[in-house]
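The structures come next, written out as structure tokens.
Just so you know, all these numbers are worked out from the coordinates, no wet-lab data involved. Everything quoted here is computed from the prediction, not taken from an experiment. Cβ atoms are built from the backbone, for glycine too; each structure is taken alone.
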Structure 1
Amino acid sequence: MITGTTLRQPTIEWQVAGHCNYDCSYCIQKRATRVGEPSVEAVEGFLGFFERLPRPFEVKITGGEPFAFRAFMDRVVPGLVTRTPHPLSVLTNLSAPLAVLLRYAALTRARARVVSASLHLESVDAASFAEKAAAFRDALGPAARLVVNSVLVPGRLEAVLEARDVLHRFGLRLFPQLMKVGPGLAAYPGSDAAALAELLGDAPGPEAANLAPSYRGRMCWTGVDYFVLLQDGDAWSCRTARRHRDGYLGNVLSGTFRLADAPKPCAWDICPCTVPANRGMIEGLP
């Protein structure tokens, strides 16, 4: 975990493609947006952009589902490894065949940092997921770590508790995420209170759970040392800023992209992703 005012880890969250091979009922992304993928020419444009960056950024690749985009393993990962110096992370539902995941591990061995493996109990059972996740973890490079995240869907928390115990048997830790609905959080019934307390623990920080807190008023370095990059090349300072159509940094494919010059106080009431907090972008966190 990196927090505080000095240990910032420059990071780009790149939504490499919109398409996802799952259709989770609780997905924060609307179904209409979970489509599309960049052309071969656009992929080359992205790789050229990453080559030209004047300093290293951790490139955290998201989607959609990155491994469902054929060019991800054919062009994106090999290109990032051979043509750029950037550390690589990925958010995946782990649905790709184990052989494909092991190839990713082999290609990125010297670069891999974080694999965020999303456990979707609507689509997989915990035991088979944990077995695959453990095999993938064991193949990753020495600087990498694998974290299993799962959305806490109201009324379904007993299944998550059972899955947590299965993960523990494979040496895997569950990273729980409160469910997001529109611009805020889902409401949990009183019957979920005990399970929520057991899953979340006592006042967890962003390294232990995603509570989608508010950092309003805190100095924030998103837009300077962190940004969100979409499959069409548009870049935004953070996810919430994009939702409010604020914090636009230009388009990396058209050459209009520019980072912000300085941090500024957070203007929003929700930070839906823990990456900025865990990469040191929010000042004053413990």
Structure 2
Amino acid sequence: MSSPASAPPLASAVQPAYAAIAVRAAAAAQVFVTDPARPVLAEEDVHHLGRVLRLRPGEEVIAADGLGRWARAAWRGGADLEPCATAAGPGGDGAVQFEPRPEPPLTVAFAPVKGERPEWVVQKLTELGIDRIVPLLSERSVVRWTGARGEATVERLRRVAREASAQCRRVWLPDVSDTVRFADLGGLGGAGEVVLAQLSGDRPTVSQRVVAVGPEGVWSSEELASGLPTVGFGLSVLRAETAAVIAGALLASLRTGTVAAADGSPGTGGAPG
């Protein structure tokens, strides 16, 4: 096994991104504002910084707009943030920074399960960097989000994604979409990009950008016959929420090159059941 000292240096295109996330991780907190150049906090953010996190005046806060723009600022105890002027590292002069959206965009669709587990799924997919999170209504879905109650549930998931984005220092907020029916799943990506998580499916590849995870009752025979390819995640029968997070981890890792794409023949994998 090679030592860290012998590892190849980061590619020049990746180094700035690591420098930026290191700066954001070192800050005491991150908030989302309308304009990072003139950051004004919402009342709930003032409460969170002062009463929940118990920040002291002068501690550094990252102000991001959820669309790639962010700036470093000092909290002074109220709704206003004072831009940094003499800090080291990216944004240390108070200038607004911009981080391009990761490419290609990645989507995980999942059939919600009971209880608070959908919130956990959204939180973890946000931390992993998934760009679009889609609640999915399939034939065997136990939980069905429809009507006003469904809209309220999706709005709650969007709040979860926003809070998770601040915690993990994302500067692009994920899109938590309205519920999509299985019949419309193929429209979430181009040809060959949309796949179903399924026991004994093939290995995920870098060309697959939308992974759909079925319900606890698994996909119906009609859904499996829809023509969408299948992928698997190992030799285990996974809980539905576990499969959704693994799908996100694999997609994100293939995109960043954290794991290498397999060059062998298709393998077998696990999926919810």
Structure 3
Amino acid sequence: MKTSIFSIIFQHTPLEEALRKIAELGYEGVEIMCKAPHITDETHFSEIEKIKSLLDELKLPVTDLATYTGGYSILSDEECQQHLEKLKHYIRVAQILDCPFIRHWSGGPSIRVAQKYHIEKSVYWYRQAADLALMHNKKLVMEIHNNSLIETPEAALEFVEKINRPNVGFIFDPGNMYISDVDFGEKAVELLFDRIFHVHVKDEIRVNNPALPRTFKDMTQHGEEIFQHTLLGDGGCDHLPAIKQLKKMGYRGYLSPECHATPNDYETAKHELTVLKHLIDIA
């Protein structure tokens, strides 16, 4: 297993500066946020070529493009087509950056309340996206996320089987699964392992006081709950069982911190790497 980092931790830092800091810290890869000030669907390919040159200089591979495309289940057909067009742009970006995975959302609402048409529409459009990516030898990854069609391991497996494309898999995300209060340990890894292409690592904790810093509200199976973003190891999400099972089953991909706990990007990234390496060592 190798260490990557989601550049959202450096979301207020220009990408070139962020990449240099990430390499300096010793991360083995980077997952690039596809929002300003990093890469967007309007970033010119000549600019992507410059980014590639810097990445080569830093010996820093791109593990995943974290786009905000997809989510077809709650979009109009016109909007769905627009997202496919944006995906075409990111496929070309992925080609230039030699990046194997592109994040492409499954959509919502939560599988707890989703209707049959939500699933059918998302599957229909996601197949088109997958076929488009496959033409260019790229894989699409759906982040297992609270309030989505793939909120639980079981729903995620059923959904990917409906899509029925070999180049579609998951970003396994224990932090999101902690919020949903579903299994994110050994059984979940075992169930989804063949389709786990990438892994997010972040921590949160349930709290009762919305006045605490870095809190947010979310609707879960228990109703509206309050959560607080924390540094890795300070929250309620125990990543070790999942990491142990990933290692046991031969996962050779990246583990990518996605911390939202503090505005201090460099120190946050440093902390997350230290704790992540410790978890990998224990595993």
Candidates 1, 2, 3; distance in nm of label points 7 Å out along Cα→Cβ at positions 140 and 172 computed = 1.1; producing structure is 1
If you rank structures 1, 2, 3 by Cα Rg over 2.2 N^0.38 Å, for residues 44-83 alone, the highest one is 3
Matching 15.3 (Kirkwood radius over Cα pairs in Å, for residues 100-251 alone, computed) against labels 1, 2, 3 points to structure 2
Calculated from one of 1, 2, 3, distance in nm of label points 7 Å out along Cα→Cβ at positions 52 and 236 reads 2.4, and the structure in question is 1
Calculated from one of 1, 2, 3, mean count of other Cβ atoms within 10 Å over residues 108-115 reads 19.5, and the structure in question is 1
If you rank structures 1, 2, 3 by mean count of other Cβ atoms within 10 Å over residues 28-35, the highest one is 3
